[in-house]
Structure P
Amino acid sequence: MKTYLTPVKDIEKKWYVVDAENKILGRLASEIAIRLRGKHKPNYSTFMDTGDFIVVVNAEKIRLTGKKWDDKIYYRHSGYMGGLKQRTATEMLEKKPEELILQAVRGMLSKNSLGRSQLRKLKIYIGKEHPHESQQPEILELCQPREKS
């Protein structure tokens, strides 16, 4: 029996809106990465982009647990000698809150051209407003708290 591969023109890509208010960063990022890769679909393939578009709103209201606001450090390098720059998560939230979510999701995707194309389907915005209303995105509830038994 041969493995069925969905033709590229038949892959259906939907748009979803995720509200990041009071969501924990890592748990939200892992759920978003799964949706961007398309692992939640029955026609998932490792070498094809079968994922959906994700619009994240309220990026400035994301949460981190423990002392990560001060202990978690984001590094980047300018390419010049002594050009290592660093910021804490608190500084990132003040200057570019959407970058917190972007960095977390980027780390969970493939490190190749497929991962870069999947990351382009992630749209992150500060506040509730976004310019993607014409795509008629559905509201997606992620990271629902577990019930204690």
Structure Q
Amino acid sequence: MEFDPHGLQLGHPSRLPASPAEAVLDRVPNPHPDTRYLARFTVPEFTSLCPVTGQPDFAHLVIDYVPGPWLVESKSLKLYLAAFRNHGAFHEDCTVAIGRRLVDLLAPQWLRIGGYWYPRGGIPIDVFWSTGKPPEDLWIPDQGVPPYRGRG
């Protein structure tokens, strides 16, 4: 995929995609490809549906990545993540699928995603996925979400 700034959703009216599969994720060139740094997206109000009951599930997502040649454009990321609100999938599937889609799009040096899911049936399910060991020469802060204690 080549970069076309006119093809971005940014700066144009956009509708919420019907599903994550239909969502378009845009990428832009990394303005500092020769510098190793961490970019973080925090999504405190992520929503999807239980694939069995259809009831809503809620999570606090934290996505950390060390960019390679590309950055994810944030408006397209917001639309992609919002497309999960009517999508039925288990917590593990949502979390890992988001991480893998970003890796496929961006070819980052490293990526991790933490899915801190609010309890349903009295059990919180937290899901963590990464592309490997974090770079040793880079400061990577804790994701900042405390262990479950009536999360909030």
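All of the numbers you see were taken from the coordinates with simple rules; none came from a lab. On a predicted model such as this, the values are computed, not experimentally measured, just so you know. Cβ atoms are built from the backbone, for glycine too; each structure is taken alone.
Per-structure values
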{"quantity": "At a computed -7500 (helix-only ellipticity at 222 nm (-39500 (n - 2.57) for each DSSP H run of 4 or more, over all residues; to 500)), which of P, Q", "calculated": "P"}
{"quantity": "At a computed 24 (relative contact order in percent (Cα under 8 Å, 6 or more apart)), which of P, Q", "calculated": "Q"}
{"quantity": "Which entry (P, Q) yields the derived value 4.5 for distance in nm of label points 7 Å out along Cα→Cβ at positions 47 and 127", "calculated": "P"}
